[in-house]
1. One of I, II was used to compute FRET efficiency 1/(1 + (r/R0)^6) of positions 21 and 45 (r between Cβ atoms, R0 = 25 Å, to 0.05), and the answer was 0.70. Which one was it?
2. When mean count of other Cβ atoms within 10 Å over residues 13-20 is compared over structures I, II, which one is greatest?
3. Using relative contact order in percent (Cα under 8 Å, 6 or more apart) as the calculated read-out, with 25 as its value, let me know the right label among I, II.
4. Work out the source of 1.9 here, i.e. which of I, II gives that when distance in nm of label points 7 Å out along Cα→Cβ at positions 93 and 117 is computed.
5. Assign the value 1.36, calculated as Cα Rg over 2.2 N^0.38 Å, for residues 77-148 alone, to the correct structure from I, II.
6. Match the computed value 16.2 of mean count of other Cβ atoms within 10 Å over residues 5-12 to one of the structures I, II, and report its label.
7. Given a computed value of 1.25 for Cα Rg over 2.2 N^0.38 Å, which structure among I, II does it belong to?
8. Given that helix-only ellipticity at 222 nm (-39500 (n - 2.57) for each DSSP H run of 4 or more, over all residues; to 500), derived from a single structure, equals -22000, which label among I, II identifies that structure?
Structure I
């Protein structure tokens, strides 16, 4: 009986510590990665501005090839909408909300599964002497259940690594065109 009580006390303390750590996590998150790509902004921009072309460079379109994908709205630019549903990829949609040719694209990412979220994404392209500086950024709110997850997962490392891979693929694709 004493062993069971000790296990319950230790478990309660562990849960309390996790909840306390979660309560002290920020209410918002931001992930951003930048890279200089060896291509003109005019070659990179269409690869981002057309959601159908994301499959050729975005790491988020690769985890589950069996994912159901639907495109609607505008062919590119503001109003373009992409929805997906898959076992590994979860379910959600991304919509281009702003498109400034060769310089900025803003998007709204709504995840439905596995965890609901509503995040803002921006791509910024700045011409440089030897290519284009491209920044991929995402930010959003962190509700309490997500804060609990953030105790165990590093959002910046997890998503940032994907951004780095995507930017490298984007650069390689733009250089080939």
Structure II
């Protein structure tokens, strides 16, 4: 096992495309809702107006580009000099990004069924929905070691809360969560 600092660095390296994919829709979202404004028999939206096609596509593109940059860095640094405890490639970055956004959509779907309004908090689930999706989707070709998965879940909660608070202070988000 590597030192704790290396383990945290590995975890951040892996999850960075998901962080980008999750954050970019806040900045460039808007436009047509993924669910087309449709509702289910319960009268609630499928996902809600905040989940847009533009945000989804931009998130996937941003996360995939981050993954491509990380993959290029691995080639540039040389695999023998920088050994990760998991496989990483552009495809993994793509799956992480798509998984993050699918996880976020699933979370929105559940919140609407629970009658929790758009933008209203559901603590812990709000911080980890995209990470669950990212880890599940990426495991199709690059399963993570348990310690890396654990670290990702532990560090994401404070990182997500801090990022949202800073986005709120900057006027990018309407709520600090």
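Taken together, the values in this text are just the output of simple stated rules run on the coordinates, not laboratory data. All values reported here derive from a predicted model rather than from experimental measurement. Cβ atoms are built from the backbone, for glycine too; each structure is taken alone.
1. Label of the originating structure: II.
2. The maximum falls on structure II.
3. Attributed to the structure labelled II.
4. Derived from I, not from the others.
5. II
6. Label of the source structure: II.
7. It was calculated from structure I.
8. Answer by label: II.
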